[in-house]
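These notes open a run of structures that come right after.
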Structure 1
Amino acid sequence: MLAWVILADQLDSRSHDDAVPSLLDALTSRALLVSPSDHRVGIPSWTLPPERTSGDEVQALTTDPATLIHALWTAGCGPWRIGLAHDEVVTPLPDSTRAARGPAYVKARQAIEECRRRRTAIEVSTDGTDAMRRLSQVASVVVDLARGLRPAARDIVASYDLSMTSEDTAQALGISTSAVSQRLTRARWEYLVQTRQLAVDLAQEVQ
């Protein structure tokens, strides 16, 4: 079967607290899932759920473009470098992504090693097709936008992503609804969603 393999490796893990538990929670909890024309709050769809593979590394498998882009955005918001590949995975699948194998896993491993070597935020294993090249480019934009958010902007975006109402966001953050509106405008929430929608659209083209 064709699927996406995602590897996330924590940056500077020796000098920081273990961020794996929080990433695993974020990848499997309710989240904003986008499509090319819509967005909704739901549970990500993992073919094999995210797991710690070794040390400070997380690995997961999905066939769902919305879940894929959610993972890139979520890891991009934190201290992670990301390797991504789309290819065949050997079936029948095991119960754990750590036991799965196939070209997608090999390429994802190569991508994360290249990411470490080049000290980039994300590396995507491409197959030379235009669709994969375009996805690689927009995936880098998604991760760069997430990483570039200031903590206050990240908080407002994360809260609004889950509620999509100014009232609920204001209550959660202890601020006024007008402050929510102002902060969302400064954070360019609609643009951030549209960028993720484009990424999902391109991931669907690859599939």
Structure 2
Amino acid sequence: MGIAEGAEPLREGVRVESTADVDDRAVIGPGTTVWHLAQIREHAEIGAECIIGRGAYIGPGVRLGSRVKLQNHALVYEPAVLEDGVFVGPAAVLTNDLYPRSVDVDGTLKRGDDWHARGVTLRRGCSIGGRAVLVAGVTVGRWALVAAGAVVHRDVPDFALVAGVPARRIKWVGRAGEPLEAAGADRWRCPRTGEEYVEADGTLTPADETP
């Protein structure tokens, strides 16, 4: 994960703008910047060299790896986990309740003990486009790309590019983020880096990771 375990709540080298609201019990790694009006709740863990954009929200106990970028007004609700190198675009929302209600069936206001939070998991290097919505409990695979405005209601495979409402895979992408080009039977190539990938049973794997 790359999370700064055991770090002091505000370590030397962390930049927090004066209008940001950072709970004293949050853990923030060195080199991280928290911009204006962002809110970081209690027991959140943020790794090194992260950027938390203006107005972004990080819920209690949310865990971010290192070099994660949350763009302006991104909302990350507990207990989400974001691994190293994840990008979350502006106004994207990571939800945590499959069956949201303000009140219970008897009309009383629901409290924290009345429901079970299910966090979104974002694997290493993946990117979430602006205004995308990720439904509680989904996992987005390594280096995958969720298009702007997509609604993700099921897991996204590694290296998949998904778009639409509901989101569906439309292409494969490489670690550089660009759509891959066909390079033979069940093989794909990144036009920028030349890296090759192998497709099998609906999954994609870098050629250098295959047996």
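Read-outs throughout are calculated quantities, based only on the coordinates presented, and are distinct from any laboratory measurement. On a predicted model such as this, the values are computed, not experimentally measured, just so you know. Cβ atoms are built from the backbone, for glycine too; each structure is taken alone.
When distance in nm of label points 7 Å out along Cα→Cβ at positions 79 and 103 is computed for each of 1, 2, the one that comes out at 3.1 is 2.
Looking across 1, 2, the calculation of semi-axes √(5λ) of the Cα gyration tensor in Å that yields 31, 22, 14 traces back to 2. Determine which structure produced the value 10 for relative contact order in percent (Cα under 8 Å, 6 or more apart), calculated from the coordinates; the candidates are 1, 2. The read-out comes from structure 2. Set 1, 2, criterion FRET efficiency 1/(1 + (r/R0)^6) of positions 15 and 31 (r between Cβ atoms, R0 = 25 Å, to 0.05): the highest-scoring structure is 2. When Cα extents along the principal axes in Å, for residues 63-182 alone is computed for each of 1, 2, the one that comes out at 57, 29, 22 is 2. One of 1, 2 was used to compute mean count of other Cβ atoms within 10 Å over residues 39-46, and the result was 15.0. Which label is that? The value was obtained from structure 1. Which one of 1, 2 has distance in nm of label points 7 Å out along Cα→Cβ at positions 167 and 199, as calculated from the coordinates, equal to 3.2? It must be structure 1, since only it matches. Each of the structures 1, 2 was assessed by distance in nm of label points 7 Å out along Cα→Cβ at positions 23 and 135; the largest value belongs to 2.
If helix-only ellipticity at 222 nm (-39500 (n - 2.57) for each DSSP H run of 4 or more, over all residues; to 500) computes to -16500, which of 1, 2 did it come from? Attributed to the structure labelled 1.
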